[in-house]
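Each structure below appears as structure tokens.
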Structure P
Amino acid sequence: MPFPLPRLDDRRWRDLVDEARSLIPYRAPGWTDHNVSDPGITLAELFAWVAEMDLFQLDQISDRLRQTMLSLVGLRRRPAVPATVTLALSGDGVVVPATTELAGPHGLLFRTLEPVLATGVRLTSVEAAGGKVTTGSPFTPFTRPGEALVLGFSEPLPPGTALAITAEGTEVVTRWEGHLRGRWRSLEVEDGTLGLSRSGSVRFRTPGAALIRCAYVGGDLDAPPVVRELAVNGVRAEQATPIGTLTWPIAPGAVITGTVRPGTTIHAEIRLDGSGAITHLETGRPGTPGLFVLDRSPAHLTVEACLLGRGDDAPGQRHRLPAAPVAAEIWTLEPGWRRWRLRDDLGGSGPADAHAVLDPLTGLLSFGDGERGRVPPRGAPIVALARRTGGAAGNRAEEFALADTPHNRALGVTGVRVAHVSPAAGGADAESVADTWGRAEGLLDRATRAITLADCEELAAATPGVRLARVTALAGVHPALPGVPAPGVITVVLVPYLPAGRPVPSPRLLRAVARHLCRHRPLGSRFELTGPVYTEVSVRARLRVIPAADPAAVRQDVLRALDAWLDPLTWPLGRDVHRTEALAVLDQVPGVDRVSGVELLAGGEPACGDLRVGPLGLVTAGEHTIEVERACD
């Protein structure tokens, strides 16, 4: 709970007036009329009113001051974030280039992030480790070597077909194969998912088959990968479009070197005359901005860019973009292209540094004063290549079609149909100062150093690239010395999701968590990372079922209940197994009338009463022996 902030001055108007009146005999002894009718008292009341307003303002923290204080700890307001969506395109073998614009509802435009081949191939079946999969539902493709994700298509995949996959998991070794001429053969693919460990596209370079599988070959699989979406001819699209267009006239007799045609992006050196017309243009020049050509004629050139103005040699020049950008490049033509690097501030910039500050929330661009950051020269055009977004409004997009825009007309894209695979998501509006302040307060509760056991558990669970089912930190315990006190040692027990039934951390997982904890541990602390020690627990029991129950069905229910009770993902670390708890589990199964005998076995050997598992121990279910008899009517 934060401490209440004290008021800098708690005097009100009446207090100020009374204080002024009390000082009159000391400051002005000849002033004897202190009534409200006196003009001097009227002036004192007026000044008290002004002073009260000043005191109120003094006691406030403005948004600008809050932003300054947040920047001191490395926190800044987050700009708007564009929404993204996975779409399936279909057509007659049309190659849809990247940046193709798709129209969503409410005038929102989305742009594809990569090229895709639009064909008429459809996904007809999906089979994974658990059997057939219902389209649109998340599933696990494999959990152990030998299992595979098998996909069936309406026709063989042509070369260049892209399969967009939304997935998350651990990076493992997989192999894509096609069923050709009666057996599985390896396919040449470009796997952007890294073995279904992340979202991306899989592009088939060689002629494929109508039946394709992704086989799990090897690698440490600590957590089951999860596939959420599959889309043939799928492509990711982002709700971010360029800001503005820029048209340059072409002077008569201008020298144009290279190919400049609509629908292409050129990197060109450009020279302008005094009127702003192009006199020289040479393409294929590195170190120049990438300008997408919308239109090209003998008299003019139109590109996707925004002319903010011209330099005037004045310090501290400011220009404003037409909209708040999500990404921007700033260039000046003086006479060659110069790129301005965007910085959070110009405090570390020198007189020759082409640095500028762009506020992503307002679109205000600020240049240096000649001491901190150079000044754009007089007459130099200031050009911005920027994109804008609707933020959270893009999340409502559900229906899409090929947009009729100058950009698409320049690309020449036609005859493409768009299918909506998943809802657009991820879009967010620009963060307010109040939200940033609240985020800063939330960061105070996040562990940054492994001081307490809870800190160790939180940091271990937050290891990048690792998914853990459970983390438990124990003080004074060493895994190599069970039962012996180990002062100064903290043992962190890691429990992943796999292998099922007896999850054990792989060496890769242990190394990743150890490196992460090492970066956050205090000097002199010692950590030991290990997996749990498993005890295989079996239950031998005799029970009687009620007359209306089916003994075979009740027996299966009992086996499932015992397996769920002895699940290592839910069993408390180091907790012993009690016979009375086994009795309670059996008694709660529907149809059980009476339990006449229960015995616990560890590793197949009978135990005398309860089972001890040790401080690092977990249990796993073994083979249970359940004798069932029907009660007499």
Structure Q
Amino acid sequence: MPPGLANRTESNIKMKKSVLASCVLVAGLAGFEARAADEYERIAPDVPPVFEEEPTLPSGDLKTSDDETVLVAKLNGLVLLGSLGDVAAEGVSGRGIDASHLPSGHPPLDGSLETFLGQPVTLAELDRISAAIVKAYRAAGRPLVDVLIPEQDITSGTVQVTVLEFRLGEVRSEGNRHVSDERLVAEIRSMPGQPIDAGALVDDIRWLNRNPFRKVRLVLERGDAFGETDIVLDTQDKRPWRVYVGADNSGSRSTGWERFFAGFNLGDLFGLGHVLSYQATTDSDLFTEGAFPHGTTSDDPRYFAHSFSYTAPLPWRHELSLFGYYSEVHPNFGTPLTSDGSSWQVSGRYIIPLPVSWDMTHEIAFGGDFKRTDNDLAFGGTSVSSSSTDIVQAVFEWSGSRSDIWGVTTGEVELYVSPGGLSAFNDDRDYQPSATSTGRTGGKAEYAYTRLDLVRDQRLFAGFWMKGRFAGQLSTANLLPSEQIALGGTRSIRAFRESEALGDHGYRTSLELHAPLMAPLANAGIQDELDAFAFFDRGEAVLQHAAAGEEKRQTLASVGVGLKYRWSEHATLQASYGRQLVGEGIDAEDDQIFGFRVTVSY
């Protein structure tokens, strides 16, 4: 077996179970991205996070001897053999590197071994030769290999080296309760009797873990026959459905700050691993007024929305994602006048995972958005019109993640392109404000804009860690509010209200110092996790062409403290308290804000 591979062990399949990995998971409870002032992002269904521990195959340091006693004055040749039975104990003679006895398809070895020719033969040198062969196999994505130098006569200066590449015995799954063994095993592409392709195997595990209702860890076991390795899929799967309720204060002035939501996830539709999620979101009128099912009186709530997401993994290892929402607003402007508005969106993405490059996991996606609205209330405005505006745009995305010994770096680049004139309300005239239309002065239906998101989770000392984030946007034209970069809110510049500032161009930065993770209820046998941190946020929003009375540039900055708490898999709490440092170009109601979001699920 490969060195250190026991009958059943994960010692050579070391998951990156650092404290930082747990921090990344907890931090994932609240996003910070260059999202526009997009209503869907605030009311999207709550979907459990996917399992992000990265499987790795043997890659540790190889032990070598320090015995430099010379056994033979000069190494003349190396004969590489694929079986212990091929070794000639009386020794052989020859010059150079002879790999002709290895099975076909072995990685190139001459370049790795030629430097040893002509050197004195010592036990330390023989170990270095063995290590060079193992590294060559690892570099070729075939790390399950053992190199032996059996007892033999080497007085001729030629050494016989046996290279035993372990082959797949069987694949089986253990621990799964809600998904069949056959479905899990079918996702492993390695074939019995063949060498195990490490890159393909790691991709297989990643693919299995894209479903948020299961966690699959890779375990290797000694096979029944000599030279065989079994793959065991150590699986923890949950029942493939979930219901939840929650509340936050991500609303708006005219529709109320409080939001209450309830939803569900179905994690294995049609027995194909498709995930469907739905959420209903409303304001505090749910408890005070509003027609059934919203409340007890005849009035409608100020805000009510339905949102959904649907993810379908495809047989050829691509993914289809559909999402959207419909919302109604009945704002209270403090006057006898009433206005009713609605907005809706339907979007799709086709996602293509890419092969790992430079130790980076990444993927591309393309698709489109269709949005229609007759108001700007979700973005801090006060307008409801009798006509609508349409957003029709193509979307191209790239996202990636790379881990190193100090932390994790993730990034995403998005490009949005709209030619205009693609629907009934998708022309420049529809984008201009008027007595019957909610628009924006100078708004253009033909535009392009790009966004960049970067996040770095950095391990520090004694369990402390730091998260740095940058989100930016550049545009070619005046955009409608749903496409502008938004500053303010719990996912952006904390201590300011949602969408306090909007810009066609802009950036947001955040720096968080996190204390070591704590488990306050661990002694009671409860799996929980508390993440406490201090933060500094800053951002600028810039208008492409400012109209009369508009601020060209707005700058926001804040400091504060926050926490994220997870109780088992049934409840999460996010809370932050921030104070404003800078609020140039805005008229904020408060200089300090407490933001929260709580979710309880079953």
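With semi-axes √(5λ) of the Cα gyration tensor in Å, for residues 253-580 alone derived from the coordinates and found to be 33, 26, 24, which of P, Q does the value describe?
Q
Identify the structure, out of P, Q, from whose coordinates Cα Rg over 2.2 N^0.38 Å, for residues 389-500 alone was calculated to give 1.39.
Q
Which structure, out of P, Q, was percent of Cα pairs over 39 Å apart calculated from, if the result is 58?
The correct label is P.
To which of P, Q does the computed value -5500 (helix-only ellipticity at 222 nm (-39500 (n - 2.57) for each DSSP H run of 4 or more, over all residues; to 500)) belong?
P
Quick check: 0.00 is what I get for FRET efficiency 1/(1 + (r/R0)^6) of positions 77 and 349 (r between Cβ atoms, R0 = 30 Å, to 0.05), calculated from one of P, Q. Which structure matches?
Going through each structure in turn, the value belongs to Q.
Name the one structure among P, Q that Rg and Dmax of the Cα atoms in Å, for residues 45-268 alone of 26.7, 100 was derived from.
It was calculated from structure P.
When Cα extents along the principal axes in Å, for residues 133-244 alone is computed for each of P, Q, which one produces 55, 34, 25?
Answer for the origin of the read-out: P.
If you rank structures P, Q by FRET efficiency 1/(1 + (r/R0)^6) of positions 261 and 341 (r between Cβ atoms, R0 = 35 Å, to 0.05), which sits at the top with the largest value?
Between P, Q, the highest calculated value is found for Q.
Given structures P, Q, which gives the highest value for FRET efficiency 1/(1 + (r/R0)^6) of positions 181 and 421 (r between Cβ atoms, R0 = 30 Å, to 0.05)?
Top value of FRET efficiency 1/(1 + (r/R0)^6) of positions 181 and 421 (r between Cβ atoms, R0 = 30 Å, to 0.05), among P, Q, belongs to structure P.
Read the figures in this text as sums done on the coordinates, not as results from a lab. Please read all numbers here as calculations on a predicted model, not as lab measurements. Cβ atoms are built from the backbone, for glycine too; each structure is taken alone.
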